[in-house]
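Structures are listed in the sections that come next.
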Structure I
Amino acid sequence: MTLPDILALLGLNLILIVLVMLALWGLSLRLKDVSFIDGVWPLGMLLLALATWPRTDGDPTRTWLLIWLCGVWAVRLGWHLLARWKLQGADGRYEAIVESQTRKGRSFATTALLFVFLPQAVFLWLTCLPVQLGQVDAMPAVGWLGWAGAALAVVGIAFESIGDAQLSAFKKDPKNKGKVLDTGLWRYTRHPNYFGDACVWWGLYMIAAETEVGRWAILGPIFLTFTLTRWSGIGITEKAVTKSRPGYADYVKRTSAFIPWPPKKA
């Protein structure tokens, strides 16, 4: 594919995901809630991976790895987050966004469109560049870097899935109300789900990076890692949890924030 062809591919994918987000924005106006967007986020990445497939002539094995690994990750995480939203209702993080913009005179509709759905469309498109650009080149065949990336993505899916399962089981036990989960994977990292996410997308990038065009997709995993560690991930999550769980501050002192590591001794 020529550069104009690649730009057209990415441009049409961006238009597609913007249209999807506009439809979801309309749904949010009926529900008066935007927080289901978290469950849609991974499914949107799978949509772009599938939309790219018939318009490229990449190596079949690489394309298969990118789509299937993205698919397993997206369906598992999307189902988990949508089920959590249905059970718990509106997310406090998004309620805070709506409340802050309402105080500035913006309506719910304007806030949802400008501060949730349209930005999410761009962020989603950017993050999943590996499964878009990784399907472009037919050469070379998948090599050691690609298979190592596939292994890393599998580890990430497993790590995130186990972490989510451990947290769900912990929350279901009434005895744990107000307590901090510090066993299992949560003993070694305060955010095994975020770490697993990063592993998945760095792994997918490694698969894509064996191709000339795929190397440019590095902006995707860099942006995701920045988001999880420095922007809307760890910081916002921990600010809310610290207020509701008195023991969380001590947990922060002894436990790695992101990369799994043995806890510090008291």
Structure II
Amino acid sequence: MYFIDVQGTLISDEDKSPIEGSREFISYLNEHKLPYMVITNNTKKASKDFYNFLQASGFEFGFDKYLDPLMLLEEKVEKDAVAAYGAIEFLKTLESMGYTLNYTKPKTVLVAIKEDFTSEEFAQMIEFLLQGAKLVGMHETSIYAKNGKRYPGVGAVLKMLEFATSVSYEVVGKPSTAFYGESLMHLQKQNPAATFEHIEIISDDVKGDLGGAKELGMKTIFVTSGKYKTAEEIVPFLDENLRPDFVYKNMQEILSQHNLERK
């Protein structure tokens, strides 16, 4: 059984094209009726729009096998008085979902991915948090890769704000227990006996996705087709208990070398 990341795992961070072997991997799982969930930290596009993009890119799976943080957001964040920070597309998506953006006296500071955060934005976030707003991250990615550059991910920004203000934060998407728990519930519709111990999770984010998954008992597969160019850039510096169980170049290498159980 599998949880499968999208950006840097199924599609390229460079141009959003399918990574080698990624469509074939999904086809293999479908053919052999292996349970799986495609779980992404997408926040820029509405959930159904991003799912439709993946469909148009050749990934054949039903919407019942898809989950992103926007689908759980209403459980974590009230729709009024939100100071949201992220890409323009993210802010527009929030408004289309009925969220009221408020940069005067917000109840929640909501952080998503962005490559060009400014010092003024950080100062504004800090002021809101010190005035009593709660801090929520759409996910907890370690690094954001775009146009050949690597930026601090949402997780890095959240930890900076927590250190600056002593305000703890919540996470909507990966690697929160709530998000993985929701993913598991969806997987159990395919196999009612599924538990975290039965799952192998595949991702290019060895800190932001795989560390939390490993703590829940999942087996972890790290692919170097996204945020990191080689395992040597990051794996030797991780806590030994959080190092990935397997490392592969991309989905094609998993398909050809990994033991994919046919149940």
Structure III
Amino acid sequence: MSGPGSELSGQVALVTGGSGGIGSAICEVLAGAGAAVLVGYAGHPERAGALVAALPGGGHRALRVPVDDSAALALAAADVQASEGRLDLLVNNAGVTTPVPHADLDGLSDEWIDTILRVNVRGPFACARAFAPLLRLGGRGVIVNISSVAAVTGLGSNVAYCASKAALDSMTRSLGRALAPDIRVLSVSPGWVDGEYAARMPADLIAAQAARTPLGRIARPQEVARAVLAAAAVLTFSTGAVIPVDGGRPLDRA
């Protein structure tokens, strides 16, 4: 693992769902760019702690951030205020889904619909609300929401998941306007990613998705992470926008 860079030197970043496949890649890239990374978790604190120990640079720690619990989020924000005194980047990466064929209307239970919308839509809003005061302090705060190409194509693990990501992109635009000029808000929108969820899927399904993608493969977690870094450190005059990391998947070459 390479040593820290300088793009985010002196900055503090919080990544929700930070110890998962995509989340851990985001944490590694942000730490490599010089940020002090708060690895957000809801469960499995041991995974978050192990990731913190492996990150390059210093100032990293694990932080309990259950995105669907507004009271706990207020406590987490107070913790960051007391310990770090600032927050420069919030990455809303935590999300949930379950595979249900779109035509199987009865297979998508009310409980799963509520869970998906609670975590994938209410969660990012609640995090933005809780951490906005800290993000405003430096006048250059950034929120990056991890969305999905499913928001555009309507193709994904289930109907509610697609709807949740479309809502997240709409939220990005609304918050980009509402929080300007002190906080920029962007979505990073991957297609299929070679991570934990894809690993649970049949190999022929992943191969078919790669074949239908113009660039001929699915994304690597590090490519999503580098897009987050670009949103924070390179695209400094962008807000309310969706950054695709999908290999051209909406073009569907099949």
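Identify the structure, out of I, II, III, from whose coordinates FRET efficiency 1/(1 + (r/R0)^6) of positions 163 and 211 (r between Cβ atoms, R0 = 30 Å, to 0.05) was calculated to give 0.95. Structure II accounts for this read-out. Please state which of the structures I, II, III yields 0.40 when FRET efficiency 1/(1 + (r/R0)^6) of positions 43 and 147 (r between Cβ atoms, R0 = 25 Å, to 0.05) is computed from it. Of the options listed, only I reproduces it.
A value of 24.6 for mean count of other Cβ atoms within 10 Å over residues 187-194, calculated from one of I, II, III, originates in structure III.
Kindly point out which one of I, II, III the value 46, 21, 16 was derived from, the read-out being Cα extents along the principal axes in Å, for residues 19-82 alone.
On the way: I: 44, 24, 8; II: 46, 21, 16; III: 31, 24, 17.
Answer for the origin of the read-out: II.
Assign the value -13000, calculated as helix-only ellipticity at 222 nm (-39500 (n - 2.57) for each DSSP H run of 4 or more, over all residues; to 500), to the correct structure from I, II, III.
III
Here distance in nm of label points 7 Å out along Cα→Cβ at positions 195 and 227 was derived from just one of the structures I, II, III, and that gives 2.8; the source is II.
Any read-out appearing in this document is the output of simple, stated calculations on the displayed coordinates, not a laboratory observation. All figures in this text were calculated on a predicted structure; none of them were measured in a lab. Cβ atoms are built from the backbone, for glycine too; each structure is taken alone.
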